[in-house]
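The numbers here are math on the coordinates, done by the rules we state, and not lab data. Everything quoted here is computed from the prediction, not taken from an experiment. Cβ atoms are built from the backbone, for glycine too; each structure is taken alone.
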Structure I
């Protein structure tokens, strides 16, 4: 699965052949087919596993107690740090999830469902903060979660995939640095308060 994921991210889903995967993994095609009926099946399994892991990371940031704005920023920074560390450790999965739209329809659907599940997890976090009266009840949780997802996706893509582009501002940045900056932006926006 690791070899297939790396190949899908590096070479693209359609370009990668099962023969490429098994040759690099050092197994026979028969062994591959023993575990997976197709290339699509292995990709779908990787996406499903990744979805579960990503949702676990986001769930760790679920609000349990009321707090101050400073507490919220700190909790958000911790959640984002965990998310960016996960992305860094699972770079190929993130490349597939954020750039795999040229794959087959079932894979595109699975990617879309994963991203929607992530966004919904952020909606639940925001709604919980509203319940705890840490955010105003007038806040549009779905819109805020969509903006947050776009921000996170953009940062991960520029950081992991675009890091080969000199001068993009993400060279040598750590997950913790990106999380701190993203959390500040999430709460204080362009005002820089």
Structure II
């Protein structure tokens, strides 16, 4: 999809997605790092509730939100990549790709491969957009650059809201489940309003 900060924001704020974590996968090199990815790609590990959002819906978000790499190769770090965990996911990914290629009359170069291993990215990459708001982090009890950001469902949501992933109506529907103070809600709401539709990308 491109830079994993954008995908992390997009998927994190999507209803039904529980947690996200950015990292590296798809290659054979052991212990990749941002400065030495080898044959790996920037990816997002997504935990979701299939009762709320389906794998097919997640695929639709994937296909319709590429920064680059869907139809033209850039470099391995940013390729369009789907890593499937079972045959059902593989079949759904291939069918959705084939359908959209016909609809758009374009050739996608997306790689659809079996999942091997996921390596979490360095802490400063996790919930990167949220980490630009130290006041907010302090008021929700999280530290920037901490491992907690990888595992916190609230951090995943806020990371997307702050760049305008949700409409104001979508955000307001989620407000009762967020457990935030009025002061924090006012802060986040301001960004939802100002940044919706401005784009996600790095």
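Structure notes:
- Top of I, II by FRET efficiency 1/(1 + (r/R0)^6) of positions 82 and 138 (r between Cβ atoms, R0 = 35 Å, to 0.05), largest first: I
- Structure from which -12000 was derived, helix-only ellipticity at 222 nm (-39500 (n - 2.57) for each DSSP H run of 4 or more, over all residues; to 500), options I, II: II
- Label whose coordinates, when distance in nm of label points 7 Å out along Cα→Cβ at positions 26 and 74 is calculated, return 1.1 (choices I, II): II
- With distance in nm of label points 7 Å out along Cα→Cβ at positions 130 and 178 derived as 1.2, matching label from I, II: II
- Structure responsible for 1.03, with Rg/Rh (Cα atoms, Kirkwood Rh) calculated and labels I, II on offer: I
- For FRET efficiency 1/(1 + (r/R0)^6) of positions 10 and 66 (r between Cβ atoms, R0 = 25 Å, to 0.05) computed as 0.05, the structure of I, II it came from: I
- Ranked by mean count of other Cβ atoms within 10 Å over residues 2-9, structures I, II are led by II, which has the greatest value.
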